1. For structures 1, 2, calculate distance in nm of label points 7 Å out along Cα→Cβ at positions 109 and 125 and state which one comes out highest.
2. One of 1, 2 was used to compute relative contact order in percent (Cα under 8 Å, 6 or more apart), and the answer was 29. Which one was it?
3. Thinking only about distance in nm of label points 7 Å out along Cα→Cβ at positions 37 and 117, which of 1, 2 has the largest value?
4. Which structure, out of 1, 2, was distance in nm of label points 7 Å out along Cα→Cβ at positions 29 and 85 derived from, given a value of 1.8?
5. For P(r) over Cα pairs in 5 Å bins from 0, in percent, the calculated result is 1, 8, 16, 18, 18, 14, 10, 7, 4, 2, 1, 0, 0, so let me know which of 1, 2 that is.
6. Given a value of 2.3 for distance in nm of label points 7 Å out along Cα→Cβ at positions 157 and 181, point me to the structure among 1, 2 it was derived from.
7. Using the calculated result -8000 for helix-only ellipticity at 222 nm (-39500 (n - 2.57) for each DSSP H run of 4 or more, over all residues; to 500), pick out the matching structure from 1, 2.
8. Distance in nm of label points 7 Å out along Cα→Cβ at positions 21 and 197 computed as 2.9: which structure among 1, 2?
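Nothing in this text is a laboratory measurement; each read-out follows from the coordinates by a stated rule. Keep in mind it's a predicted model, so treat the numbers as computed, not measured. Cβ atoms are built from the backbone, for glycine too; each structure is taken alone.
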Structure 1
Amino acid sequence: MHKSIADIRQEYLLSDLSIADLDKDPIQQFQQWFQQAVNAEIDDVNAMTLATVDADNKPHARIVLLKGVEDNQFIFFTNYRSAKGRDMEQNQQVALDFFWKELQRQIRIEGKVEKISSEASTLYFQSRPRESQLGAWASFQSETLESREVLEQRFANLKQQYENQEIPKPSHWGGYAVIPNRIEFWQGRMNRLHDRFAFTRNTSGEWELTRLNP
């Protein structure tokens, strides 16, 4: 390597964040920052890290795509039988993380995850490209795969099977909603003296806002 990993650094100079800048509702604040990220034409703006914990209390993280914010809940879709699906069956506490380096911003979300209705999952499934619908059937997500050819043959067989037919939603595929109890907004600042604010839901269900050390 031409440069030591330890020497890689960037100063954050784009903006600051004060308590006066924040909406009193963290969901509205999320929507504002998300729209600003969309306006900035950030690639994969809805990509987020999903962190789960398995039955042995081992954490796992991967990137998934946010597909909506509805009723103050964050929606994504996946295979229920996947590793993350099995984790969430065992432990409903999850965390989400958005990082938009172009805006030097991060949003952390923690809360409880629940499956959305089969009807809502079917409605979204039917809106997906046909190839993505077939992919949901073809992939036995997280299971060992003998070869790429096996997967591609499975896809080809399904494409032929459902030619000129509507593709049904697999029973093992659908949506999840994360019901947040903590949302943190992070704005990068010079000298690593970042601005951090956390909204935490209290026992009355109301949001309390605190400023955190960077």
Structure 2
Amino acid sequence: MFRGILPKEVAFYDYFEKLTTLNVQVSKIFLKMVEGNKNIIESSLEIKKLEREGERITRTSIDLLHRTFITPFDRDDIFQLLKGLDNFSDDINAATFRLTHYEINDIRHETIEFAQIIMSCALEIEAAVKGLRRIKKHPEMRQNCVKVHELEYQSDEILRNAIASLYHQEDIMLLIKWKEIYARLEKAVDRMEKVANIIESIMIDNS
């Protein structure tokens, strides 16, 4: 009922923040899982549930975008921001699926490093998105985005080292499995950098 009387532009901010909160939850579960502090099957089910909730929020917000004449900022930026936030949880879910279904017995240490980077990215984006309601009052959003760029660079280094280390073991199938997992994790970080780019563009347009 309350949703029905809210201005539509306020609703968009609510949806952005819901997606970022969801992504932080997904990241926390994934990190605990690869660190061995949470059951892998239980974790995969929780992540899948959150990923589906993210899809529902995204569909609802895109439907609102189609029905809204005046938007808080550029319509394409809104669409790309929504899709980027949603795709992040998709990639974590895809990586989790592979970890649970590829008969992976031991988690490689690079996976934990990736999970830590992913957690940090999710927190920085959450902080930046919260600033969208009052852009001019939250110049620290820029630093949140800069930090995401730095984290993406670190993830590139982790990926290079991880792939190089894979070629020192003889199990070809295991190599293929881990390359797929690493690719999904790297893609998740790339999603967050793309979101950071969109936020920076919005800041410039509204400065």
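1. On the way: 1: 2.3; 2: 2.8.
Looking at the calculated values, the largest one is 2.
2. On the way: 1: 24; 2: 29.
Working through the options, I get structure 2.
3. On the way: 1: 2.9; 2: 2.1.
Top value of distance in nm of label points 7 Å out along Cα→Cβ at positions 37 and 117, among 1, 2, belongs to structure 1.
4. Details: 1: 3.5; 2: 1.8.
It must be structure 2, since only it matches.
5. Values: 1: 1, 6, 12, 15, 16, 15, 12, 10, 7, 4, 2, 0; 2: 1, 8, 16, 18, 18, 14, 10, 7, 4, 2, 1, 0, 0.
Here the read-out was taken from 2.
6. On the way: 1: 4.5; 2: 2.3.
Comparing all candidates, it corresponds to 2.
7. Numbers: 1: -8000; 2: -28500.
Working through the options, I get structure 1.
8. Numbers: 1: 0.9; 2: 2.9.
Comparing all candidates, it corresponds to 2.
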